[in-house]
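**Student:** See the structures that follow.
Here, each number is a calculation from the coordinates, and none is a lab measurement. Remember, predicted model here, so these are calculated numbers, not experimental data. Cβ atoms are built from the backbone, for glycine too; each structure is taken alone.
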Structure I
Amino acid sequence: MNYLLNNAERVWLLLLQHVYMVSIALLISMLIAVPLGVLISRYRFLAVPIMGTLGILYTVPSLAMIVLLIPFFGLNATSVIIALIIYAQVILVRNVVAALTSISPAVIEAAYGMGMSTWQCWWQVQVPLALPIVLAGVRLAAVVCIGIAAIGAKFNAGGIGVLLFDGIAMGRDQMIWAGALVLAVFALVVNSLLRLLEWAVDPQTRIKRAARQHAQPPPQPAAQPSH
């Protein structure tokens with residue numbers, strides 16, 4: 001704790017670098033994973049080749065993956081971000097597919113029966129129903145990326161991992177404990193915020209909230225003073 005207090009500016013800078021890597025990786029990962037998930041949910045024969053490939057990439061050790069990317073993207077944060085995108089794909093795509101396939105066909109047919117277009121059905125029915133499961137995947141992918149991004153310090157990418165590797169190199173336990181504590185708190189905060197968002201967008205939560213509001217008795221008008 002003393003190291004954090006005495007080096008707050010440096011720790012904050014490293015934390016911002018870590019947040020940048022994880023945020024960019026998750027944003028790009030979602031832009032890739034959502035179309036892939038939609039494609040697989042509509043053409044199920046693509047599930048085996050796509051998910052199989054992503055599963056194989058996920059089993060490659062993170063150090064080896066980044067080393068393989070260095071000749072193409074250099075010894076910097078870009079290689080680390082690309083690696084994070086690759087590792088996040090299998091989690092995100094699986095959850096997108098699970099979210100879309102969990103929607104009852106009867107619900108979609110009812111939406112079309114009400115006169116909704118394909119786009120309206122997607123945006124007003126499928127997206128709200130699938131969003132909680134998708135966010136659960138984002139939450140898991142975010143925690144995984146936070147941990148793997150710490151290795152990026154070994155490849156000149158910065159981040160909280162700098163404290164861990166520098167502490168090991170210099171034999172300073174305070175730096176190691178400080179880095180581990182910041183990483184743990186960061187992962188806990190991100191996990192909690194995404195879980196709260198996941199709960200907030202859940203249609204069941206909205207239904208329960210609406211039911212409680214309707215169950216409350218209407219306010220009684222104030223009594224008129226007698227003359």
Structure II
Amino acid sequence: MAAYNRIVLLGPPGSGKGTQGAILAERMGVKEISAGELLRAEVRTGSELGKEIAARIDKGNLVSPELIVRLMVQAFLASENANGFISDGFPRSLEQAEMYEKIENTPEFEGKRIDLALLIDVPDEYIVERILGRSQCTKCGAYYHDKFKPTMVEGVCDVCGGKEFAKRADDTEETVVSRLRVYREATAPLIPYYENKGLLVRVDGTGPIDAVSERIKEIVKY
């Protein structure tokens with residue numbers, strides 16, 4: 001069993017949380033729960049709620065904390081694997097963290113309390129390049145990057161063989177600048193929040209994906 005089993009991933013947009021979260025979840029045998037994917041799934045339904053979420057995401061703004069907490073709590077409790085989870089993109093603000101902490105302390109969440117907040121540290125100057133260069137296979141959802149994680153065969157998905165790729169609607173330079181501002185204002189305060197609880201560990205998020213994964217392995221000890 002890993003040293004930590006219920007992990008919150010922190011870091012600025014473009015730090016590699018999604019990539020590292022997927023790797024970590026697979027190697028630990030636990031479920032990765034992405035706040036962003038839950039929101040995008042709702043957007044794909046075309047519901048009124050989905051349209052509201054899409055409008056906020058496209059502008060680089062945060063969705064209401066009540067909605068995020070509700071979606072994540074449902075996802076945590078619905079997880080088939082009770083041995084742990086990796087939370088990517090939640091909580092994203094002190095308000096969300098405090099709301100979730102109240103729920104986490106209820107009997108329903110016994111054995112599922114967060115035991116590590118892993119901060120993937122990446123300098124701001126790398127962020128824009130990382131975000132603007134990434135794309136996703138439209139068939140299976142696998143993520144790639146023009147520079148840092150290209151497909152093995154140009155134009156062909158490594159996972160499913162799909163040949164169509166798309167960039168997220170919110171991956172524009174204007175939105176990236178807005179998201180970095182929102183991160184510094186709303187999400188960065190989580191660093192001292194978890195640090196004061198003795199849950200925060202920092203890892204250098206620069207360099208090749210495999211190198212970052214190895215650094216994380218040394219911390220989580222899976």
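**Student:** Who wins on mean count of other Cβ atoms within 10 Å over residues 11-18 among I, II, i.e. which is largest?
**Tutor:** Biggest value here belongs to II.
**Student:** Further question on the same structure: Out of I, II, choose the structure whose coordinates give Cα Rg over 2.2 N^0.38 Å equal to 1.35 when calculated.
**Tutor:** The structure behind it is I.
**Student:** Any idea which of I, II comes out highest on volume of the Cα convex hull per residue in Å³, for residues 115-186 alone?
**Tutor:** Largest value of volume of the Cα convex hull per residue in Å³, for residues 115-186 alone: II.
**Student:** If you rank structures I, II by distance in nm of label points 7 Å out along Cα→Cβ at positions 75 and 99, which sits at the top with the largest value?
**Tutor:** Ranking I, II on distance in nm of label points 7 Å out along Cα→Cβ at positions 75 and 99, first place is I.
**Student:** -13000 is what came out when helix-only ellipticity at 222 nm (-39500 (n - 2.57) for each DSSP H run of 4 or more, over all residues; to 500) was calculated for one structure; which of I, II is it?
**Tutor:** Working through the options, I get structure II.
**Student:** Name the one structure among I, II that FRET efficiency 1/(1 + (r/R0)^6) of positions 131 and 179 (r between Cβ atoms, R0 = 30 Å, to 0.05) of 0.35 was derived from.
**Tutor:** That value comes from structure I.
**Student:** For structures I, II, which has the highest computed value of volume of the Cα convex hull per residue in Å³, for residues 59-146 alone?
**Tutor:** That would be structure II.
**Student:** A value of 0.95 was derived for FRET efficiency 1/(1 + (r/R0)^6) of positions 3 and 155 (r between Cβ atoms, R0 = 41 Å, to 0.05); which structure in I, II was it taken from?
**Tutor:** Label of the source structure: I.
**Student:** I, II: which one has relative contact order in percent (Cα under 8 Å, 6 or more apart), as calculated, at 31?
**Tutor:** II
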